[in-house]
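Enquirer: Below: a set of structures, written as structure tokens.
Read-outs throughout are calculated quantities, based only on the coordinates presented, and are distinct from any laboratory measurement. None of these values were measured; they are calculated from a predicted model. Cβ atoms are built from the backbone, for glycine too; each structure is taken alone.
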Structure 1
Amino acid sequence: MAIKIFKNFFKRILGNLFKNKKEIKLGFYGPPNAGKTSLANRICKDFTGEEIGTISKVPHETRKVQFKEKVEISYKGKKMTFKMIDTPGIATKIDYEDFLKYKMPKKEAKERAKEATQGVIESIKWLDDMDIVVVVLDGTENPYNQVNITIIGNLVARKIPVLIVTNKIDLKKADIKKVEAAFPEYDVIGISAKFGDNLEEFYESIFKLSKKV
């Protein structure tokens, strides 16, 4: 009996140690050009000195899932290790003609549209591997649309902890209250990935969500 109790105690201690040391998979989701990569880049740059991907004004610059292992984030004396996963922008329709507006050759535009479509499929598949998801929305756009509802719906179905980020609060048109009204059941924070505004609240929310993992 004493041996069994000792074994259970030892197993529990090891389990806690493993839990504390594990790498939490943190995914960045949202529509194209909302600022997912910009936010992921800023976090990775701050804590590793390296960025995770490239950004562009042209939609669907990120067309494949990209990630950075072992990003140790420090906040208020606490440290947690994350696997940062930046995903392609989710869209319900991707038309090659949209890229022609950016003076892109027709052949290149068609290839980009094809890659972007595959990227959306890949993004959805990766949801099954996520521990926490940050949904990044453009604060200057209407948050209540089919794309955002689709993303949130997929997360609800998988019971994944969610933080909604209203990006671009440095712009006058940004309206965090609209996002809060659209998704009242979730925590919503406003940030500027470009300038790093309000990242303290972001880290606090992420650390809080990590306790649910």
Structure 2
Amino acid sequence: MTTAVLLCAGKSSRFSKRSVNKTLYELNGKPLFMYSLEAFENWGVDRVILVVRNQERKAFEIFTRSFDNVEFSFGGERRQDSVMNALSMIPNEEHVLIHDGARPMISKELIERVASSISEKRCVVPMIPSDDALRIEKDGKLVTVDRSKVFRMQTPQGCISGELKTLYRRFSDVHFYDDAAAFERAGLEIFPVEGDRKNVKITTQDDIKPWNVGNYE
């Protein structure tokens, strides 16, 4: 079985001055998170766990009443805490696809690339190469980085539930920005698959302008 974990419990402070949850922002009459939910449903995932803030659960329930395989979990202080709350509902042997609710343009093809590559002791990560010239600061100076060796990570990231649980418990004092980082920390394999340039993460309103028909202040 494969379970999708859809993370929708962020604070969205960079998206709205009123801290409106961006995954509930309506794009063409539909909340952002619904685009991802429908993509997972169309692909054929066995169930979806929506990770939300407790005070916003009813808002999400309004849009998910017609889905029989949607369940809810609550967000934690850190991203990995939110993921762990969802993983506690998933048997160790199951495959999981962990996705940012703020990436609405996910495709069935991308889901398939990740889901079909999950195996023991590795995390599957979609990524795209960097197009920009890159530099890092070193000893107070900017140093050029070879962009051919730099990649942008995306979600969904796929793995086996029990393996990620073990890693997050093992490194509970470490802050991770994505799930693959926990595998990397343990010296396990990060397995890359081709990402999708349309699969952007909505962080600010500028990110949504290509599709936006409304406005938030």
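Enquirer: Identify the structure, out of 1, 2, from whose coordinates relative contact order in percent (Cα under 8 Å, 6 or more apart) was calculated to give 25. Please report the intermediate quantities before stating the final value.
Expert: Numbers: 1: 20; 2: 25.
Of the options listed, only 2 reproduces it.
Enquirer: A further question on this structure: One of 1, 2 was used to compute mean count of other Cβ atoms within 10 Å over residues 81-88, and the answer was 22.9. Which one was it? Before the final figure, lay out each step's value.
Expert: On the way: 1: 22.9; 2: 20.1.
Going through each structure in turn, the value belongs to 1.
Enquirer: For which of 1, 2 does P(r) over Cα pairs in 10 Å bins from 0, in percent, for residues 121-168 alone, calculated from the coordinates, equal 24, 56, 19, 0? Each step should come with its number before you reach the end.
Expert: Values: 1: 24, 56, 19, 0; 2: 22, 31, 25, 20, 1.
Computed on structure 1.
Enquirer: When FRET efficiency 1/(1 + (r/R0)^6) of positions 73 and 129 (r between Cβ atoms, R0 = 25 Å, to 0.05) is calculated, the result is 0.85; to which of the structures 1, 2 does this value belong?
Expert: Numbers: 1: 0.85; 2: 0.15.
Derived from the structure labelled 1.
Enquirer: Please state which of the structures 1, 2 yields -13500 when helix-only ellipticity at 222 nm (-39500 (n - 2.57) for each DSSP H run of 4 or more, over all residues; to 500) is computed from it.
Expert: Answer by label: 1.
Enquirer: While we're on this one: Of the structures labelled 1, 2, which one yields 17.4, 56 when Rg and Dmax of the Cα atoms in Å is computed from its coordinates? Can you show the working numbers first?
Expert: Values: 1: 19.1, 76; 2: 17.4, 56.
Going through each structure in turn, the value belongs to 2.
Enquirer: Going by distance in nm of label points 7 Å out along Cα→Cβ at positions 25 and 193, which of structures 1, 2 comes out largest? List each step's numbers first, then the result.
Expert: Details: 1: 2.0; 2: 2.8.
Looking at the calculated values, the largest one is 2.
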